[in-house]
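Pasting the structures in now, so scroll down.
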Structure P
């Protein structure tokens, strides 16, 4: 999608359509496919969550620091924040393990990209949109699969997918996209946002590929 084309469509549409290939590639990773098919052990999900903990810690810190930026302010909402929920889940999946101790070049690259995004609010919005709208959509499916696969007690280990303060995800996502579309960005700025969304999906895929490199160790007997 070129800058001229992105100038003709709403920002949320440009973000979704302009990153479709990267989004589908991330969703189609072998690691996630096998996890969602119930073929992997609890350790596989624990290792994913330990990496995501580092990502969300950086994202929520940087977004909070820049919440006064008008672009960031359009989407910033503490109701979306996942860090406390991830910590509660890690107490179930990986008690006593410090996420900072996990050797993950993919997570480190992801965190570095988030921190670099502080240079302009539009880049942070790309990260915010890609993570949280995904959590409110496909993330809900992952939570249900985990509950079935590991026979979890109600609510145990899946608080990450529980948005207690957002009673109706669909209207919330519609309003979120409307706020994105109301941002007064130039076609060139829209293209920068779309490029960053593409990069975020690729970073997410790199996390899956890193874990996929250990997939034989993760496969359930």
Structure Q
């Protein structure tokens, strides 16, 4: 059963990356591709519960956490790359698991862009933030993530990884529009976002240091008390 679950999960991820590729062919259809990613993320989430039905209150919890992550971007819109969204997604994946973290990250990106602005970048943000939650969940039982310094380092790494993934989208779009096509141009393009990526990493560290323990405590207590997402 576990083999089948891993096989299906791998297939879903392949489809997700195919959708990202189609995003360049059908740029005007990014909203439909985004909703397709949400559906795939939910299917991935449902495979976690092979032996029982998912309760409505569990879906409500995912929606609430995704909403908090999405709304968290708005007050910080004037500060480039500074927001608590990544922090909320890390905490969600850490406490509730990889699949839950992926769903929350993907939905948060789509929902927040309803206000911040939709575009061909939306599916890439969905996958990027989804991977933040997914990796936080996959590593949550390791000694690395159980230690506070490990969580902080994880936040720093994803502060830069998120920016690099989005840079990949931007550079491919630049090539499509007839821009430079060389490794030197790519290096310059990546270096251009270093300041913003650093702001993202610093904001992750700030929220993890100030709010990390209390969030883990609250979410873990909520999980145990109501038996959610076990």
The highest value of distance in nm of label points 7 Å out along Cα→Cβ at positions 69 and 117 among the shown structures P, Q is in Q
Output -0.85 (log10 I(q)/I(0) by the Debye sum over Cα atoms at q = 0.19 Å⁻¹, for residues 77-124 alone, calculated) maps, among P, Q, to structure P
Output 43 (relative contact order in percent (Cα under 8 Å, 6 or more apart), calculated) maps, among P, Q, to structure P
From the coordinates of one of P, Q, mean count of other Cβ atoms within 10 Å over residues 13-20 came out at 19.5; that one is structure P
With helix-only ellipticity at 222 nm (-39500 (n - 2.57) for each DSSP H run of 4 or more, over all residues; to 500) computed for every candidate in P, Q, -20500 is reproduced by structure P
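No value in this document is a laboratory result; all are computed from the given coordinates. Please read these numbers as outputs of a predicted model, since none were measured by experiment. Cβ atoms are built from the backbone, for glycine too; each structure is taken alone.
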